[in-house]
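Next up, some structures in structure tokens.
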Structure I
Amino acid sequence: MIVSPSLLSADFGNLQRDVEMLNNSQADWLHIDVMDGVFVPNISFGFPVLEYIQKYAKKPLDVHLMIVEPQKFVNEVKACGAEYMTVHYEACTHLDRVVNQIKDAGMKAGVSLNPHTPISVLEEIITEVDLVLLMSVNPGFGNQKFIPYSVDKVRKLKELITKTGSKALIEVDGGVNMETGKLLADAGADAVVAGSFVFKSENPAATIANLKTL
């Protein structure tokens with residue numbers, strides 16, 4: 001399992017320490033949630049913080065924009081060293097255009113779906129994206145309870161990917177722990193985002209290692 005710990009749950013007063021801990025762990029990516037207080041009811045951090053993270057990170061940056069009009073910030077995300085830039089289907093009127101902007105900038109393109117959004121909206125574009133991020137909580141806050149029907153959404157997405165020959169990875173974000181992670185892995189998920197479960201554990205590096213075994 002690909003593990004992408006969410007820095008939204010890190011200690012912002014010791015951000016360099018936490019990034020270096022992830023560098024030395026079995027984490028595959030560093031997940032960065034950018035929130036604007038408009039698309040989601042919370043504000044996280046912006047590009048100055050991403051630039052700081054890039055300075056110390058030795059793992060690929062998995063940047064998730066929970067913002068309106070994400071197409072305006074493709075170049076800024078690229079400048080911060082992102083490998084993956086993920087935008088929300090619900091925030092993009094012209095999703096195909098945004099996906100191509102991301103890829104033209106040299107990043108891998110991800111599309112995220114909120115819990116209520118059906119998998120079927122991706123049918124026309126699934127072969128064009130590198131990653132689909134399914135939200136298994138309503139986005140905007142950390143430490144939320146896992147939404148059970150997310151497991152069935154992973155199965156449906158896996159079927160669509162297999163049917164179309166898409167190379168997209170399936171990532172899931174929200175309420176991930178060893179129990180829910182096992183359900184997601186069995187359903188076909190390739191990657192999990194874990195925030196509170198990692199950073200609030202007694203040994204974050206060991207928790208990441210456990211998630212890798214899913």
Structure II
Amino acid sequence: MALSMTFLGHSGFVFDDGNHKLAIDPFLTGNPVAKAKPEDVRCSYIALTHGHEDHVGDTESIAKTNDATVLAAYEICNYLGKQGVKKLEPGNPGGKINTDFGWVAFTQAFHSSSYQGQYMGLPCGLIVNMGGATVYHCGDTALFSDMKLIGEIYKPDIACIPIGDRFTMGPELGTRAAEFIKPKVAIPIHYATFPGMLVPDASGFTPTGVEVKILEPGETWRYG
């Protein structure tokens with residue numbers, strides 16, 4: 001088995017195991033670095049880390065177009081249900097949801113979560129088991145020591161780690177996070193999207209003992 005990961009830009013991905021596709025934080029409309037449009041995304045599942053606009057993004061339209069199931073915090077699912085999204089799987093940190101492709105577990109993250117002024121529950125990281133690989137998408141978060149424990153429990157092959165600074169870890173703390181988690185490969189995310197607000201490149205992201213894979217928006221990388 002193998003997993004293909006297409007980077008949508010910012011923190012968004014489409015994972016593909018050859019049978020199923022999972023979109024994560026599909027922020028395309030208003031994303032200055034995105035190469036794809038919402039109508040380009042094909043998926044049967046969508047997973048969200050938290051409720052901010054640059055992560056919820058185009059979830060509503062993509063879910064409706066694809067009849068996709070959304071996995072997210074309880075409050076986000078409640079909101080999307082009121083917008084007419086039919087297939088919803090709510091969860092919270094510490095929980096796991098089984099899917100057709102494997103499973104998604106929610107971890108803690110240190111951030112905030114709201115949408116258009118409405119509270120959207122706890123922010124989360126995501127552990128995705130798909131295509132024979134385990135991926136830890138950290139979501140938006142500060143550095144926290146339990147990343148070591150998450151790494152020990154789930155043993156992720158890949159970690160997607162925010163390094164943009166200001167709203168999340170910067171490159172230096174992102175480096176420490178990668179060394180805590182100890183994946184085989186670390187992919188920096190949530191940087192270079194908004195000039196002057198987020199760091200412009202990943203040059204300071206240099207974890208020891210972890211391969212760094214830098215993906216450009218629209219690029220697909222195959223693991224396994």
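Every read-out reported here was derived from the displayed coordinates using simple, explicitly stated rules and does not represent laboratory data. Source: prediction; values computed, not measured. Cβ atoms are built from the backbone, for glycine too; each structure is taken alone.
Kindly point out which one of I, II the value 0.40 was derived from, the read-out being FRET efficiency 1/(1 + (r/R0)^6) of positions 76 and 180 (r between Cβ atoms, R0 = 25 Å, to 0.05). Each step should come with its number before you reach the end.
On the way: I: 0.15; II: 0.40.
So the calculation was done on II.
When helix-only ellipticity at 222 nm (-39500 (n - 2.57) for each DSSP H run of 4 or more, over all residues; to 500) is computed for each of I, II, which one produces -5000?
Traced to structure II.
If we compute distance in nm of label points 7 Å out along Cα→Cβ at positions 92 and 188 for structures I, II, which one ends up with the highest value?
Top value of distance in nm of label points 7 Å out along Cα→Cβ at positions 92 and 188 goes to structure II.
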